[in-house]
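Asker: Down below are the structures I want you to see.
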Structure 1
Amino acid sequence: MANRLSGTRILILEAREEAQFSRLLAEQGAEVLQCPMFTIRDTPDPSPVEDWIRRCIESPPADLVLTTGEGLRRLVKAAQRMAQDHAFIAAIGKSQTFARGPKPGNALREIGLEAAITTDKPTSEGIAATLARLDLAGHRVGLQLYPDRDHSALIGKITAQGATVDPVLPYIYDASAAETNIIGAIEAMAEGWVDAIALTSSGQVRRLVEVARIHRCEDKLRAGLNRVKIASVGPVVSDELKSYGLRTDIIPENDAFFMKPLILAMAANFGKPARSRL
């Protein structure tokens with residue numbers, strides 16, 4: 001496995017776990033080109049987040065759905081600023097916690113807790129399917145949201161089970177500062193400086209196309225993507241690519257749709273002859 005990516009230049013757009021992704025790729029010999037699509041910031045108005053934390057401490061929700069590791073870490077830091085972090089951690093320890101994939105589970109372990117249930121698929125649909133098997137009538141369900149996504153369908157499905165949803169959005173994406181870097185990444189692909197692009201969220205696909213359209217270089221983006229292998233972390237990202245008429249060359253197998261299996265899939269692919277990019 002070691003150095004199977006040696007000699008490859010891989011473009012990553014990850015912002016939440018950029019350092020870890022870069023390190024894991026570099027350990028396999030890849031040269032990593034970093035282009036975070038956005039800066040992550042705390043929600044500008046902290047009051048709703050602080051009120052949610054206080055409600056959680058005073059009356060822990062019966063069920064707590066954690067959609068991202070970043071979200072839980074931001075909530076813990078907000079509780080620290082309130083000098084309530086120990087009380088907050090103790091409170092969520094009383095809830096039945098649901099992790100949308102491995103990342104929220106990792107964040108829970110960082111504070112000494114374990115997810116009661118990890119969803120079958122790390123998607124909103126996976127959350128809904130997992131919760132649909134439970135009796136939530138009369139429950140208050142805490143729901144940690146993440147930006148750049150319409151969560152109304154998920155909230156509606158939980159509410160339809162007789163539960164009350166108590167949502168919180170602890171962070172936002174600030175994309176404005178990254179446009180110059182994104183244009184640079186498009187240029188690098190178009191000029192043949194990149195062997196593969198690794199996509200870990202559907203928002204990255206949307207943002208790439210959006211910036212290309214704003215700067216009137218969508219043709220250059222598509223030409224660049226035709227020159228590289230496109231690695232997708234899972235079907236949600238692949239579906240987003242398909243919606244723009246783009247393909248997926250590399251995807252993890254066995255429903256293991258997160259970072260390390262993506263790297264394994266890339267290492268395996270670069271050890272074989274290049275596949276057709278039709």
Structure 2
Amino acid sequence: MPELPEVETVRRGLAPVMEGAAFERVHVRRADLRKPFPKDFATRLNGTNIVRVGRRSKYLLIETEQDDTLIWHLGMSGRVRIYPPGADVPPPEKHDHVQFDISNGAVIVFTDPRRFGLMDICRTEAVANHPLIKTIGPEPLGNAFSGPVLAARLKGKSVPIKQAIMDAKVVCGVGNIYASESLFRAGLSPKRKAGTVQGGRAERLVAAIKAVLSEAIEAGGTTLNDHRATDGTLGYFQQNLAVYGRDGEACPGCDCQLSKTGGIQRLEQGGRSTYYCPRKQR
């Protein structure tokens with residue numbers, strides 16, 4: 001599933017194309033994705049001017065001058081492709097479910113083979129209370145996310161810290177890959193009880209989360225399976241992964257003997273693979 005850096009990469013691709021332009025025509029080629037489209041979805045957007053392309057956690061938020069906001073989740077394998085003005089737009093393929101024709105001549109196509117994405121519209125002033133948005137925790141790259149804030153949200157929790165930071169109610173947008181990487185940088189075992197991450201530990205973890213996500217955004221995200229930027233290029237943060245997917249290898253800066261330690265370990269937590277160095281993470 002696209003995580004926060006991948007969604008932010010898509011947002012950065014969409015913003016210069018959409019902001020200041022209008023939805024000239026919206027093509028919806030099926031009745032539903034993960035959920036049904038609103039019945040007035042296309043007619044509500046057609047002809048409306050686009051004010052801002054934002055993001056909340058893993059949701060794209062596209063605001064219009066008519067005080068409506070398109071809420072858009074990419075799902076497990078959803079991809080966004082932008083065809084610039086004058087480009088040849090190929091005929092729609094089987095999984096090209098939504099197409100936005102923009103007034104500046106650009107065309108935006110949403111492809112979703114597994115149909116786990118979704119789109120909804122609500123009044124802009126009501127976005128914060130929308131059922132998909134209202135329980136989301138602080139943005140990890142915002143000023144509201146700090147060591148004391150994280151510590152307070154973890155206090156008393158007995159679940160492993162890896163699962164806790166993947167809970168969007170604790171902090172939003174920290175998916176599986178970036179949780180493993182952040183815990184490695186912070187020197188914290190993914191098996192540690194979340195409630196014990198207080199004080200300096202919480203400060204280190206917040207700093208690691210911010211650094212990992214920021215670096216991943218600048219790298220265009222991580223492409224392991226489906227992720228592509230809006231121009232079709234791959235993300236390349238996977239080249240910088242320290243532990244994720246590297247079980248049995250030495251972690252960066254390792255000076256131990258792999259034959260004795262086994263290197264990076266893999267375990268399953270909450271149905272997801274976790275990668276860590278038991279020697280460096282406590």
Structure 3
Amino acid sequence: MQKRNILNKKLIDSVIQVSIDAGNKVTEIYNSDFEIETKLDSSPVTSADLASHKFIKKRLSEITPKIPILSEEESDIPFKIRSKWSYFWLVDPLDGTKEFINKNGEFTINIALVEDGIPIFGVVHIPVKKETYWGSEGYGSFFIGHKGITKRIKCSNNIKNMRILVSRSHKNEATEDLLKKLKNYKVIRAGSSLKFCLIASGKADCYPRLGPTSEWDTAAGDAVLRHAGGQIVDLNNIDLQYNSKEGFLNNWFIATSNSEVSLKLIQCIKETSQKIN
């Protein structure tokens with residue numbers, strides 16, 4: 001695909017609206033007696049995941065018919081085809097399915113535009129709260145409240161008494177070992193890609209993810225965090241890359257507000273974990 005400058009405010013606003021509309025559809029199912037199935041990898045999937053996927057795919061295809069779409073619910077596209085993409089949409093139609101099932105409201109709609117392995121735009125919509133975060137190259141990162149009021153967000157400069165995010169549904173030994181080594185910190189538990197948004201808006205400082213995630217789990221939140229001044233790096237201090245290999249699993253990573261925090265946590269993890277990814 002020939003590269004071109006496709007990112008503009010009209011496209012951004014259109015995709016934000018897609019995420020909101022998808023969120024409304026998901027909320028209808030959330031408030032009903034929905035069905036739960038199990039995928040081949042033993043992860044749960046609901047009728048909301050599938051309904052959101054179909055809706056987002058249809059709308060994105062109408063808005064940008066020439067840009068391919070990769071979704072968690074439709075990811076069986078060979079790398080020999082994907083590797084030729086300069087741009088593509090990377091979608092998690094319902095991030096935090098366990099949070100959805102547990103009815104705690106901490107699930108999101110994630111849509112990212114990836115250019116040559118880098119998320120240049122991402123939107124994270126929280127259906128239950130009717131709140132939206134988005135970040136984009138050339139614009140920065142923003143929060144849209146339930147009343148439609150938009151404000152710019154940016155990461156905190158805090159490097160002391162860190163506010164560390166821990167996944168609400170995924171606990172593991174490596175994370176617990178890291179926390180034992182650190183001092184003067186506060187743990188914040190949250191679900192889904194909301195964690196990236198909390199760092200981007202200055203409400204938290206870091207999120208060490210020492211376990212498996214897929215590229216659709218992180219791309220939209222990565223864009224929001226990246227364009228708010230933060231970063232997501234693996235344990236070699238290298239930015240996460242998207243669509244660079246056959247599989248979709250990310251390396252273990254640190255999402256942080258600044259590089260000083262990243263380096264500190266990476267060093268602690270290497271000192272404590274025997275199973276570094």
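What follows draws every value from the coordinates through simple rules; no lab data is involved. Remember, it's a predicted structure, so these values are computed and weren't measured experimentally. Cβ atoms are built from the backbone, for glycine too; each structure is taken alone.
Asker: For helix-only ellipticity at 222 nm (-39500 (n - 2.57) for each DSSP H run of 4 or more, over all residues; to 500), the calculated result is -10000, so let me know which of 1, 2, 3 that is.
Answerer: Value -10000 for helix-only ellipticity at 222 nm (-39500 (n - 2.57) for each DSSP H run of 4 or more, over all residues; to 500) corresponds to 3 out of 1, 2, 3.
Asker: Going by mean projected area of the Cα convex hull in nm², for residues 102-261 alone, which of structures 1, 2, 3 comes out largest?
Answerer: Going through 1, 2, 3 one by one, mean projected area of the Cα convex hull in nm², for residues 102-261 alone peaks for structure 2.
Asker: Now for a different question. Quick check: 0.75 is what I get for FRET efficiency 1/(1 + (r/R0)^6) of positions 214 and 254 (r between Cβ atoms, R0 = 30 Å, to 0.05), calculated from one of 1, 2, 3. Which structure matches?
Answerer: 2
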